[in-house]
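Read-outs: derived from the displayed coordinates by stated rules, not from any lab. For clarity, every value in this text was computed on a predicted model and none was experimentally measured. Cβ atoms are built from the backbone, for glycine too; each structure is taken alone.
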Structure 1
Amino acid sequence: MLILVRDKIEDGTLDTIKQGLSDQTEVFVVFNTSATSPRALKPIEADTKQTREMVEKVQKALPQSYKGFKGIYALPALLSQASCLADYGSAITKEQQDKFLAKYTQCGDDVSCQMEQLSQESCLSDFATFIATLATDTKDKIRRSIFAKANAILGEFSDVVDRVAIDFAKLFSTTQSNIDSLEVNIDKVCEANRQRFHSIVSNELQVFINQLREDIHEKIANNISDDEFRDYTQATLQEKQPDFQASLATKMSEQTQALLKDLHDEFEDFERKVSSDLASFQ
C-alpha cells in the first residue's frame, strides 16, 4: 500500500487505514513535495524535520506494516512526461513545462534530453524503479506474506497458550491453597472432637464412679462385714454398668454424628471453592 502525503497526514486518516490493513500488508509513504519552479528541485531527504515527523507518525501508527519512504515532485514529474499540453487555460500548461525544461541548458534544444533530466530531478525515475521492483518482487512478497501470516497466527496462538498457562498456574495455586486450608481445618475439627470424646468418657466415668462411691459409703456406714462389702460392690457394679455403657454409647454416637457433620461441612466448603475456581477458569 502506498500512502501519498503532501504537507501532513491526519490521525483520523491513519486510523482509517489501520482498520483496513491485514497483518501482512506492507505500507510505504510517498511524500509529494511541492515545486512550482525549477529552482525548487532538490534531492528529497528522509531526514528533514517535516519528512521525519510524518514518517515517525506512520511508524507509530503502523509499526508492523511500515516499510519505507519515497519522495517525488508530482507536478514536475507529470511535466517530464506530458506531450500535449495547452498553452493556457489549464491547470498544467505548456508554459509551465517549458519553464522547467529550460533549466537543462546542457541538453541544448534536445527536448527528450530535457525531459529525461526533469524526470530524474523530479524523482520520477527513481519512483518508477521502485514501483517496478514492487511489481517484479511478487513471489518474494507472497512468500513474505505467508511467513508474516503464519508468524501472526503463531504469535496469537502463543499468546493464548501463555494466557492459559498463567490462568492454570493461578488455578493450581488457588486449589493448592484450598487443599492446604482443608487439611488445616480437618486437623482442627479432629483435634476439637478428640477433646470432646475424651471429655465425654471422662465425665461419664466420673459420674459412674461418684454414684458407686455414694452407694458404697452408705453401705459402709451400716457396719457391714468384709464379705458383705465385697458382694455388695460386685452386685452394684453389675447393676450400674449397663446404664453406664448405654449412656456412654449414646453420647459417643451423638459426638460421632457431630464429627461427621463438621467434616462434611469442611468438604462441602472445599468443593464449593474448587467449583467456583473452575468456573472462573473456563
Structure 2
Amino acid sequence: MIQRESLRLLLQGPVRFSRPVLAFGADPETAPPEEPRGAARARPLDGRLPVLGAVRMPKGLVRGVEAEGRVVSWAVAREADEAGVRSVTVETAPAYRGRGYARACLLALRRDCRAPLLYLCESRNLHSALTALSAGFFRVGTIEKQTVREEKTMSALPFSTVDHVAIIVSDYARSRAFYVDALGFSVVRENYRPDRGDWKLDLRCGDIELELFGRPGSPARVTQPEACGLRHLAFRVPDLDEAVRALAARGIACEPVRTDEFTGKRMTFFADPDGLPLEIRE
C-alpha cells in the first residue's frame, strides 16, 4: 500500500511524534461516499475571505466551508511526497464543530484530488478518526514510538447478497395474514413440520426471501428497551406517502415520517404482530 511507504518516509524526516497517531488513507480509484441531501458542501476558497481568524493555511489543494463571511472549516492536500502521496490537514473553528463541515472538506478533496491521500490524527481523537472513516478513508496503520504498526488486512469473503431473513412468530395465522394479505408478499413455499410442531412459510420480497416460523409459545421479542441482535427490517418503496396511506387503509399505523440525517432519505416505521419493527423508506 503506497500510504505505508509514505509513513516510512515521514518517520525518516525531522518530525517526531510524542503520542500514538492513527493513519488513514484514500485512493483516487475508489469513489467517495455520497453526501447526504442538505449536507454542507465544501468548495474552492475565495482567497479574500478571512480564514479562522488569524490561522495561516498551508499551501496545496484547498477546499473549505464558508459561513458568516469567513472560512470556518478547511482541508488542504499538500504537495505530493516522494511516494506520490499528498498529506491532508483539516481544521474547523471550535464554534462550528459537530456540523459535518470537516467531513464535507475531506469529501471535496477526495472528489477533486487525483492522488492518494494520507490523513493523520492522534489516537485519542476519536471524532477525527470517525470523520475520516465517514469520508471513505481506510485505516493504514498506527505510529507508535517512531515506528509504524501496520493494520492487518484480510481478503473479503465471497458473500454476494442477502439470501433470506428468518422471523419467528407466535401466532402463525395472524402473522401469515399480516405479511401475505396486508403487506402483499407472495408465497413461495408453505410447509408444516410435524416433527417440530411448527409452520415454515417462505415469502418473496424483491430478490430475497422472508422465512416465517410459526412457533406457539416462543418468548416475546425485547423491543423496548432495545436488545442486541436484529434491530429491524427495512423495505424500499417508490412512493413513501402512498405506502403510508395504503398501510393505514389496512389498519396498520406508522410512526411520523422523518428524514435520515446521513442519507437525506425519508422513512417511517411500523410493527408486525409480534412487535418486530419494520421500516419503509424512499
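Work out which structure the value -25000 belongs to, where helix-only ellipticity at 222 nm (-39500 (n - 2.57) for each DSSP H run of 4 or more, over all residues; to 500) was derived from one of 1, 2.
1
Quick check: 108, 16, 12 is what I get for semi-axes √(5λ) of the Cα gyration tensor in Å, calculated from one of 1, 2. Which structure matches?
So the calculation was done on 1.
Using P(r) over Cα pairs in 10 Å bins from 0, in percent, for residues 102-245 alone as the calculated read-out, with 8, 12, 9, 8, 8, 7, 7, 6, 6, 5, 5, 5, 4, 4, 3, 1, 0 as its value, let me know the right label among 1, 2.
Working through the options, I get structure 1.
Compare FRET efficiency 1/(1 + (r/R0)^6) of positions 22 and 94 (r between Cβ atoms, R0 = 41 Å, to 0.05) across structures 1, 2 and report the one with the greatest value.
2
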